[in-house]
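Asker: Next up: some structures, all given as structure tokens.
None of the figures in this text is laboratory data; all of them are computed from the coordinates on show. Nothing here was measured: the structure is a model prediction, and the numbers come from that model. Cβ atoms are built from the backbone, for glycine too; each structure is taken alone.
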Structure P
Amino acid sequence: MTTMLTLTPTTTVMSTTTVMALTATVTTTTDMVSSLSSAALLRLYQLSSAALPIGAFAYSQGLEQAVALGDVTCQASSCAWIAGMLERSVLTLDVPVFARLYEAFDAGQVAEAQRWNDYLFAARGTAELRAEERQTGSALVRLLSREGVEQAAPWLSHPRVTLATGFALASVTWSAPLTEAALAYVFAWAEAQVGAATRLIPLGQSDAQRTISQLVERAAGGIERALSRTDAQLSSSAPGQVLLSALHETQYSRLFRS
């Protein structure tokens, strides 16, 4: 076996076999990074942008009522609220269903995509939350249709299309890998929630960025577990959000539609 001697204060002996194994590891890692093309990466930026014209800025998903009742008052409490939603609903329900929608579109299984779309829509616990899904989802599929995505056409007349459905369809169409697409979906949600907190509390820009940084770490740490959940493990444990969303319908003065 050929060996390579590296002269250092502590001499290291490295076999050719070890070098080949390390090279293979580096090559594999590089391939994984480069599997997301520049075009697909930019499309994910487009989908997760706050400038995407789907009206997500108009919804707080119960956060406005939480602020009105004094449950959320500062950067720390707003981060705790949003992180709680992330870990008990988005990563346990939205992301796993997003993965199933992605896989259905990737396999050309329209009926399966419709089944999971309806499942996610039915999981929204109040009229406001369902209206948000309907309006943002419809806006996204209209945008995709105008962008020339032919598979968006059947969804234009769907009465209960969800945002996750449009996001998954776009991700598959534009060849974005599942994990990266799911992270973009989570980031778009988190940024919208932080944007709502910025206007409601209000938060300063530095506090908003600190909150986003904390949420990004939690999302990155939980995405693989979210994507590996079985059907039996799908759940959303956020009863407080549902109650506050219902109360929001009769809140005296409102900035947001949910």
Structure Q
Amino acid sequence: MPSSHPILCGSIAGRPGRFGVAMHNAAYRAMGLDFAYVAFGTEDTGGAVAAMRALGIRGLGVTMPHKQRIMAYLDRIDETAWAIGAVNTVVNDDGVLTGHNVDWIGAVRAFREKMDLAGKVAAVVGAGGGARAIIYGLNEAGVRVSVFNRSIDNGRALAKSMGAVFGGPPEALEAAGPFDLIAHATPVGFGDDTGCLIPEAALTRGVVVFDAVPVPVETELLRTAAARGCVAIPGVRMQLQQAAYQFRLYTGREPDLAVLEAALSTAMAAG
């Protein structure tokens, strides 16, 4: 099998990010591991998988636009990734590429930093792969889930496939509540987009509000939620928890979460 020194891991995305690079490499250094992590920007899913095989890359984090289409190029896909219908992590074991989905693990761990999930009621806004992973995780945690989405057909189909309730478009959130958790999982608010799909009236004091958008760290939704007395969870908390789980898959070791958090904070402060 091809190999490298140091052992190479990384991520593939249409627009590569730097938070994963900062966290993984800091954890490697802290534990004295001969690993390195690189973020690759590419639209070529098949080419990225071929490179992983040819270069012996140990692990890859997978983000848009690759999460669904990468499944056709892998040797194995674990049960959870099949259930969610998307892969966000690939592990190379002696040339055998296995797809995993740890989005749901990152989300649930991020939620549990702020709340006990058992028996709670949640609203998930969105009907894409991210929303599907979050719903899967909430189902596993014993949460009752309602789905809200701008496309009625897509939202209803997602809710039916995941054993959730379809609540209508995002504008219906206030009337359908109250909810213990509102999780936003659409691209609205990403980058230069300053939009917000969640009605302000639905953001009542004490509700936990999560925005899966990683950049900016403080989206319009989270700013509004915090101002109204909600508990705001930025998408980077999910990213941090994902990184910790991916680190274990790649290295077989448990990372020091404090090291990951410090690296993430430094990367965020750098802008």
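Asker: If you rank structures P, Q by relative contact order in percent (Cα under 8 Å, 6 or more apart), which sits at the top with the largest value?
Answerer: By relative contact order in percent (Cα under 8 Å, 6 or more apart), the leading structure of P, Q is P.
Asker: Can I ask one more? If FRET efficiency 1/(1 + (r/R0)^6) of positions 83 and 147 (r between Cβ atoms, R0 = 35 Å, to 0.05) is calculated from each of P, Q, which structure is the one that comes out at 1.00?
Answerer: Answer for the origin of the read-out: Q.
Asker: As an exercise: helix-only ellipticity at 222 nm (-39500 (n - 2.57) for each DSSP H run of 4 or more, over all residues; to 500), calculated from one structure in P, Q, equals -20000. Which structure is it?
Answerer: P
Asker: From which structure (P, Q) was mean count of other Cβ atoms within 10 Å over residues 171-178 calculated, if the value obtained is 15.6?
Answerer: Q
Asker: Please compute FRET efficiency 1/(1 + (r/R0)^6) of positions 91 and 227 (r between Cβ atoms, R0 = 25 Å, to 0.05) for structures P, Q and give me the label with the greatest value.
Answerer: When FRET efficiency 1/(1 + (r/R0)^6) of positions 91 and 227 (r between Cβ atoms, R0 = 25 Å, to 0.05) is calculated for P, Q, structure P comes out on top.
Asker: Quick check for you: by volume of the Cα convex hull per residue in Å³, which of P, Q is greatest?
Answerer: Once volume of the Cα convex hull per residue in Å³ is tallied for P, Q, the winner is P.
Asker: Looking at structures P, Q, which one was mean count of other Cβ atoms within 10 Å over residues 131-138 calculated from, given that it came out as 27.0?
Answerer: This figure was derived from Q.
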